[in-house]
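Some structures to go through are shown next.
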Structure I
Amino acid sequence: MAEEASTSPTLSKRGARAFEESAHLLGLASFLETQYSNQNPNGVVNFGVAENTLMQDELKADLNANLQLQDLDFTYGDHMCGSTRIFKGLARLFNRYFKPVSPVEPQHIVTGCGVTALIDQVSHLLGDEGDLMLIARPYYNGFNNDVSLRSRCSMHGVDTGSINPDSPQTLAAFESAMSQLESEGKTACAVVLCNPHNPLGFNYRRETLLAYCRFAEKHDLHLVCDEIYALSQFENEKVADKVPFTSILSVDVKREAGCNPARVHVLYGMSKDFCANGLRVGCLVTQHNPDFRNAFVGTALFMKVSSAADALWSRLLLDDTLLDNFVKTNQARLRATIKYCLDWFEARGVPCNQPTTSHFIWLDLRNYLRDRDNDGNEFATDRERDKDLWLAFLEAGIFVAAGYAYTSTLPGHFRFTFCVRRDVLEVGLKRLESVLKARKKT
């Protein structure tokens, strides 16, 4: 007689919570399995995930031909938080391109397997369970999972209204938010600044950076600056006076804003400017807070970069000629591709913003929203109408990110990732046009 099977073993409370909160990622996992390629021509074209494929062929050829590992690469290496090699390369990168007030030294840097892993660690080390990290809306939705899944912190989006989002006047909304949180007995541990901005594609003005520094000092907060799109800069002929990229590293925060520089930390990675999401390499720079840097040592092995990825990025970073050529070529291709896409949308009467950096166009598709579904049932909310259009895109074989995923309060807005190589871009735009033609209101 067969014995009865026992009940299924349970997860811990943490595990059950992680399962519940990761459910939304299952849809992304499904999309990744069905992406468009030459081998899968009926797959979904990615205009939703921030991936730059414009330099993929050159990068692939170079890295395949030049991966050179040393004996040390088959050990745990020479540093808990990275390697002497990549620290040297990253310091050169920051000192050549980010114009720091004081030179970035190798000992100022911590590396990890992607900026996502670093944000997880940053929230774990800066915040206690239940603490909040303030950020202007709309903002990159991945932050929500990054700071909450393990650390149990939360992002707190601040609606800055109709004010120009790169204006220092937006900090008035942050002051109101802090007052409200304090009245509710809630604690903030940091303010997060995504510069260049995701999803709106602009650089913050220097005076706005200073306003953030003053705000952080006034409220005893850390200022975490995500600068992962720093080198994804391009000219947009429709923007007469482009605001140049200013790294927080280039700001003397103590002298100019009375801010303790130990509050200021910069995140950067290989994924965006170097077109290599899959290699999983990111870094944190904190020049004036050795206690924070040293706190990473205890958990560094949880996110240590593989020696192969370390070696591949270091090769680029340590060769000035190779690096300069890569950055310039990538920026030229971004400029050509953004022009192609903006002209395409203009020709079809689709309103959108005019980005000068990062990888996105913010589309206004309110004219393509329906009021009822296929069965004649009226949508009750703007979000339902937005989701209806988002699903129509998926059915047509394209993934475009809905604005509500970035906590946008504007209905009908979508984030379109434009930095897609031309052959795939044209396939996706053809599919997009079919949806827009079917949906456009007369």
Structure II
Amino acid sequence: MGVEHDGFNSYSFSMMPAVYLKTFGCKLNQTESESIAQDFREEGYRVVSEMKHADVVVINSCTVTHRTDAKCRRSIRHVIQVNPDATVIIVGCYAQVDSETIAKIPGVDYVLGTYQKSRLFDYFPRIGKLSHPQITVTPVKQLRKTRGHRIEHFDQTRAFLKIQDGCSDCCSYCIVPFARGPSRSVPLEEVIEQAERLVANGYREIVLTGVHIGRYGQDFSPCLSLSRLLVRLLNVQGIQRIRLTSLDPGDITDELLEVVSREERCCRHFHIPLQSGSDTILSAMRRKYTTSMFQKKIEKIQAVIGHFGLGMDVIVGFPGETERLFNETVRFIDTLPLSYLHVFPFSVREGTDAAHLPDHSSPFIRAERARQLRDLGQRKRIQFMKKWVGQSVNVLFETRNQMGWMGGFSSEYLRVEIPYQEKLINQWVSVKIQDVMHSSVRGKAVGIN
């Protein structure tokens, strides 16, 4: 007897048209790909894991660095080589800022921008190769609103909830405002409805995503705030844990800290982009804080929250970053209670002001500085993990079986592994930490909560 798939037997399911999705970039892009996959399912497609079996291939692109641009182009060519008969659709940030370059790749059928991504079937009428690629890209200056997602299922036990898109800050190095437009918030009731849908589908942790979630509600009249949204979400029946993604120091208000401190369901985890530990470079980047302001914010979080996980981003080799200024960054980061560090060598993005600044460092210098900071980040990660040995933490475990181990995250974003037990998937498990590995800790399950 055939396996049933949403009302179809296995034979009819295999006769449905197939779509393969490839995603580059951030958690928001990954969330949007889940939404695209659901759109295809609702149109009668099945989502496949191998591109060679697909009638349609969608690549959700990223343009945060020139390397991601190159990766996207290589992936497009690879898809066309492996499956030349597939309808190839390129969407997302790279498609928004450089659609002509993408369209010149033989075999591309549709190039769709940021606005079109969430309305894909308005621009893609049917399966089939085109004699000439169709480009549809709305200028980001025309974007005034954004919509949420109706996503029923994710591939992991944590669900991602889009609350915002775009950025209005215009840092001197960043291409994102050119790719996604100004900051735009998902209407409050849409956010609440999606949260209720996710809880009803069994998700125990919801991760709030966007480009600049700290600006949530600032484009509404009257204005809302991230802290007020958080209060509304915590009133949704069945929500068990909420995690925030990247926040600038100025986004972490006293009101937000007060909500997080009084509510155990809010994760004790903040990801705060530093970008540089030199005030000279921060000014050139047009960041809205100094190192002193950053440090005071960390101290405030510690005073209000207590123990928490701190993640950061940093860019090395920014134009004008001398050895002395780089060493300022090293020394500053070494003073912070860091749990992990994401390091990015500076990448020239045409159209940004930083592309035209003098005193660019060589690729060798950028690579060497990145190596030094990654080494420092790893030392800080090990220090953070060692503090948890002998303590018990509450962990939500994921589904994957990796060589007999399963992993999940604590509230503080501590990655915890225990011997694999299928019954513990999507369960809260109290784990006593015993060993420190390279990027995770291992322990013993001592109770299911």
Structure III
Amino acid sequence: MAAAVEADALGLSVLLLDEQTEPGGQIYRNIESIHSDTLDLLGDDYRQGAALAKRFRKSNAAYNPGATVWRVDEDGTVAYSQNGKGATASGNRLLVATGALERPAPIPGWTLPGVMTAGAAQVMLKSADMVPSGRVIVAGCGPLALLITQQLIATGADVVALTETTRFGDYISATPHLLGALTSGSYLSKGRQMRREIKQAGVPIYSGISDLTAIGEDKLNAVGFTRDGVKAEIAVDTLLLHIGVVPNTQITRQVFCEHEWYKPQRYWRPVRDEWGATTKDAIAVAGDGGGVNGAAAATLHGRLAALDAACRQGHIDMGERNRCADPIRYELARHQAIRPLLDALFPPPPEICAPPEDDTIVCRCEEISVADIRNAVALGAMGPNQLKAFTRCGMGPCQGRMCGLTVTELVAQARGEPIEEVGYYRIRPPIKPVTMGELAAMADE
């Protein structure tokens, strides 16, 4: 939205294809129609999305809600489906703003009914004023784990514990970044406030856990973990998992943009310059789809990408682009100052990146286990793309979004090779399911 508003103000013709039915994306989901009580509960950070959505609505940008993109070409041409019909759109510049995905957390039992992500619980809260019933436990690491725990407590949900994989050693590793994080504004104080409110509500916080397990037969009954060498088990009805977020790179992968491995958080991100430009001339990336920095930074990245697009198309010269960018960059640096501390404080646990248990499911679409992947590597599969032929791993409806990172980690571990050499799935269109009817409607145009 921020990029569309900026580009429109600079005189560009703008089309926004939005998979959601109204503006807001994941962070500001349902911002235009959310109930006032829920708005107060979600806080000031979420409320900021209302002003952005209002500016977007007032702009001249064309808006196509409910549009699912399933193919992108190197020249920026986009194929998408909307209202049961396929269509294409093209322009001089394509800005990819796909945001981030919650990192899949393949622990034993994670496919049981009753296990879901913390982000999914927040989507339910924002879009339908719904919260999980029964006893709820939040497990994992990262700011969202704290935030959703705080929000659920405020709704009256029965949150019995917050269990964190963050260890004492992670705090030590993060200490050198503390001074820089102090320049980021209120982020640190918000984190302290969330922890304080959780404890004041009587919800215990167990840090340094390992061996996280969802226990049950036909549904979740309990969560097990180890802390300080002692095994524990808590009876629950819902487990909310969160091991941070990672860039959604399906589009940039599909169009063969160059990607790099970001070791601190163990994810792939597209290579881009300070304006968001990728290694493909017609394509730029803004927001968490290019590297996780949060919602405020994403809006600023969008504005920078819009300035660059206007410069490339002759609406402003390079000098004006740079002058307009200076205050945006200053603000961006402030928001990004906390990122090194967060990366060090909330690393994804090795046992979740590469699960040790053979029977843990990795690819939910095709029900492929850790053992299936290791056996395929032993038989000669050299990387994720060969695994498709051996196991169909990554060939289901999600096209590898849920298993890609885990597969790369397991193959690298089994072969004793660096992640960068193992690589990632080769993403092919359609990157989202498309019906024959949608294709037929497209042919009729």
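Taking mean projected area of the Cα convex hull in nm², for residues 201-328 alone as the measure, the highest value among I, II, III is held by III. In terms of distance in nm of label points 7 Å out along Cα→Cβ at positions 105 and 361, the structure with the greatest value among I, II, III is I.
With mean count of other Cβ atoms within 10 Å over residues 169-176 coming out at 19.4, pick the structure among I, II, III it was computed from. The read-out was computed on structure II. Here Rg and Dmax of the Cα atoms in Å, for residues 249-384 alone was derived from just one of the structures I, II, III, and that gives 22.2, 63; the source is I.
Values quoted throughout were computed directly from the atomic coordinates according to the rules given, and no laboratory measurement underlies them. Computed from a predicted model, the values in this text were never measured in an experiment. Cβ atoms are built from the backbone, for glycine too; each structure is taken alone.
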